[in-house]
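The structures considered in this document are given below.
FYI, it's all coordinate maths here, none of it is from the lab. Note that the structure is predicted; figures quoted are calculated from it, not measured. Cβ atoms are built from the backbone, for glycine too; each structure is taken alone.
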Structure I
Amino acid sequence: MNNSVTNTARLLWAGLRALLVLTLVTGVAYPLAVTGIAQGLFSDQANGSEIKDSTGRVVGSSLIGQAYDLPLKKGQETPDPDLKWFQGRPQNGLGTNSVNTQYKLILSGATNRSGDNADLITWVKDAKAAVVKDNSVPGYTVRPSDVPPDAVTSSGSGLDPDISPRYAGIQVHRVAQRNGLPVARVEKLVAAHTSGRTLGFIGEPRVNVLELNTALKALLARS
C-alpha cells in the first residue's frame, strides 16, 4: 500500500515538473523569443504592415485591399466608385456574414465560378465597360484592349491590395483630371509606388493601391 502511494506521488510530481518545464519553455520562453525576433527583424510585418498618412494616423494595412466608393444612394445596393481615387481590383469574391448578424463582417473568398460561368462572364463584361467609361476623359480614350485582366477579375481572396502598373496607368488621366493635377505629376506618383518582382523573379510588378492613394492624398494636401 505504502509503495503504491509513494509511486503514485512520484509519478504525479514528475508529471507536475514536466508540466512546469514545458509551460515555461513553450508558453513563455518560446513566445518571447519569437516575438523578440519578429519585432527586431520584421517589426513592420509583425505589427500588421500598417500604412500611416501624413499625420501619422493608421489608415490600413498594405496586405489588405480597400474599396474607394461613394456613400450609398437611396435605393442603391452597390455603391459607385469614387473616381478621384485609384481603384483596386473587383471584390466579387467577398461574402457577407449571415450567421452572427450582430456584427457587420466582410468574408474573404473567391467567386468559385468557372471560366464559362454566365455570371462571371457578365461581371467581366460589365467591369470592362465600366473601366473604359470611367477612365476615358477628354484627350485620353481607353480602348477595351487596354484593360488588363486584374481590372475586371477579383483575386482568390477578394482582398488583393495590389494592381498591375498597366491598370494604374490607365487610371492616371482620370485621377489627374478629377483632382486638378498635371498628368505627369500623377504618372510620377505611380512610378514611385510601383514595386518590382519579389527577389527579382517571383510574381509580377505591382502597385499597392492604399499606399498610392495615401500618397495622392498627401500630395493634394500640399497642393
Structure II
Amino acid sequence: MRFGAVLFDFDGVLIESEYLGNRQIAEWLTANGHPTTAEDSMANFMGYSGADFRARLERHMGRALPPEFDVARRAEDERVMRDGIDAVAGAVAFVEALPHGLPRAVVSSSSTRWIRRHLEHIGLGSAFGRHVYSGAEHVTRGKPAPDLYLHAAAELRVPIERCAIIEDSPVGATGAVASGGYVIGLCAGTHCAADHGERLRAIGVDAVAGDFGAVEALLQ
C-alpha cells in the first residue's frame, strides 16, 4: 500500500445514514411550511455540524430554529441509535481487509457517541481503536475546514501528505482537499446521484471511486 494511513469519513462512507437523515430534515421542514426534498437537504446541509449546520438551516427558513426541531431531531437520533444503520456496501469487508497495523481513523462531523454506536452495529467496534474523531468535539473548526484531518494525521503520527482520505460529501471533500492529503471521493452510498462524482471532481479530489473495490485499487 502506497499510503501511511487511511482516514474515513463516516456518514455516507461507512454507514448509509445520509439519505435517512436528510429525508427526516426535509420532512420536518416541509411539514413546517418550508417545502424541501431530501435532495435539497443533502445539497444544502450535508456534511455540516454544530453551529454551521444550524446557521444554514436558519438561513433556509429565514428565522431561528424553533425548539420543536431539536425535539424531532433527538427523537430520530434515538430511534436510529436503538435500531442501528446498515453499512455502505463493501465497507465492512474493506476495513477488515486493511493490512494489520496500518494506521486508520474516523474523521466525521458526527458525535463520537453516534460513531461508536454504529461501528458496533456494523461489526467494526474495535477497528479504529481510540482514533475516532469528531469535528464537533476534537477541533474548533469542523468541516469544511481542514483541521479535523490534520488533527487525525497528527494523532496517528503520519504526515497528512501520506494519508489517503475517503470522503463522500462536497463539504468533507473541500476540507480534505485543503488538508493536503490524497482524497478519494466515494460514490458508493445510496444518497449519491449520477452526477455526484463530477461534483467531487470539481472540488479537486484526486480520484473518484464508485465502490470500495475501486478504493482498494487506488490505494495499491
Check your understanding: One of I, II was used to calculate log10 I(q)/I(0) by the Debye sum over Cα atoms at q = 0.14, 0.25, 0.28 Å⁻¹, for residues 5-76 alone, giving -0.44, -1.29, -1.55; which?
Key -> II
Point to revise | Source structure (of I, II) for relative contact order in percent (Cα under 8 Å, 6 or more apart), computed value 26 | key: II
Check your understanding: When distance in nm of label points 7 Å out along Cα→Cβ at positions 157 and 181 is calculated, the result is 1.9; to which of the structures I, II does this value belong?
Key -> II
Review point. Of the structures labelled I, II, which one yields 51, 36, 33 when Cα extents along the principal axes in Å is computed from its coordinates?
Key: II
